[in-house]
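Just so you know, all these numbers are worked out from the coordinates, no wet-lab data involved. Being a predicted model, the structure only gives us computed values, none of them experimental. Cβ atoms are built from the backbone, for glycine too; each structure is taken alone.
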Structure 1
Amino acid sequence: MNEERRQPILEHLNELRWRLVKSAAALAVGAVVAFFFRDWLFELLESPYRLAIQDSDALAQFQVTEGFSVAMRLALFGGTLLASPILLYQLWAFVNPALTVRERKWTLPIVIALAVLFSGGVVFGYLILPRGLEFLLGIQSGLDPIIGVGSYISLTLRFLLVFGLAFEFPVFLFAAAASGLLSSQQLAKGRRWAVLIIVVLGAVVTPTGDPLTLLALSVPLYLLYELTIGLVKLILRK
């Protein structure tokens, strides 16, 4: 009996191992490709800084290894974006056999929604980043900003990641509603709590910490919350 129980567990672990190996291989290939386009990625991420401070000097390198560190981070960032369809597919392929027929119907749309919302969050964060930088770098007069490239790239990548992940939360609400854990009525009654949670979490996770960025993050998240209520009413009515 114990042997019969161990066999499915070992099969699942072996399946997980190969999914992780394939995901790691896809990430490595994506990172290698992105490494050759690191200069283009750097110019793209540096652009908000240029827009925030029109007459600014180039980003400074304070350490000998800082350039190498930035190149590796850019390669990993670009590689993750390139490999994201394969990563999401591997996740879907691993959990799909354990789902019921009803749950499988929602799996692919949810995976697609995760990818679309994450991309939308990153793009939205990129568009408002210059305003956030302008606010932070101009709040105290009399200072001549000399920004290290390592700290700037770290801040920018965290900023974009936070916006990308934050935009994912409607998918989890919809998935909970599709599973019967939530209803549109419960979501509608929880509007006040939703506003409080969005603002508090936004204040905690926002890398820049300025009120402008917090407002720019909180407003679209609440609009997405209202959109989720409408979709739950419309799609899950039956």
Structure 2
Amino acid sequence: MTEARPAFYALAPGGWRDYVTLLHPPYTAWHLSYVAIGACLAPHVYEGRLLATAAAFFLALGVSAHALDELNGRPLETQIPRSVLIALSIVPLVGAVGIGIAGAVAVNGWLLAFVGVGAALVPVYNLELLRGSIHNGLGFALAWGAFPLLTGYFACAGTITWEAVLAAAYATLLSYAQRVLSTPVRNLRRRVAAVDGTLELRDGSREPLTRELLTAAPERALKTLAAANVALAGALLVLRLA
């Protein structure tokens, strides 16, 4: 049996491919879509605020959080030097905080609350601080589902309404489903050395039990859900900005 890569989107290790893998491309796009969805639900969409919020989340979540995650045990098995991972953990997060502070000064001081929460979530979640109390399905769903959507909405609307809360519930539930699907797949790809056995069907035939069989359906669902959320965000952007 060939050795499984640590994620379905992981490229062959080495060089520039490690940096692409580090970004978790389908998942980063999925969670940045929540920012766009939240902004598009606001009464008025400010393109500059939306772009700034998306840039901040890309730096904080797409780069910094994932670099911290890789520092914490090398789950993606990249060959990126530790010093580079440390720099990628700190510098982008500082940049994201800077964008947030600039937005708070220019637009709404209450944005500082979102900046503070976001800056804390990155290390607390990815380094499993506070005894890992939020490093679980619900913590993931709230931190990387509800929070980006509410931030995108607040950046444009300057308030949080019931519509935003309901949309945040959508993001929470969808992100929780992501976690439910991805956790056993991660376990199979990163911790299980071999899979052995057969499935005996009612007609008497047998089907070999393989790693590919166990991961195919949930990974296909994850790819589909990621694409669906990006498509929804794209549709809302066209609707509101065209």
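A few remarks follow.
- Structure from which 28 was derived, percent of Cα pairs over 17 Å apart, for residues 51-90 alone, options 1, 2: 2
- Comparison of 1, 2 by relative contact order in percent (Cα under 8 Å, 6 or more apart) - largest value held by: 2
- Ranked by percent of Cα pairs over 26 Å apart, structures 1, 2 are led by 1, which has the greatest value.
- Test item: helix-only ellipticity at 222 nm (-39500 (n - 2.57) for each DSSP H run of 4 or more, over all residues; to 500) calculated as -22000, pick one of 1, 2: 2
- Structures 1, 2, by distance in nm of label points 7 Å out along Cα→Cβ at positions 35 and 179: label with the highest value: 1
- Comparison across structures 1, 2 (criterion: mean count of other Cβ atoms within 10 Å over residues 27-34) gives the highest value for 2.
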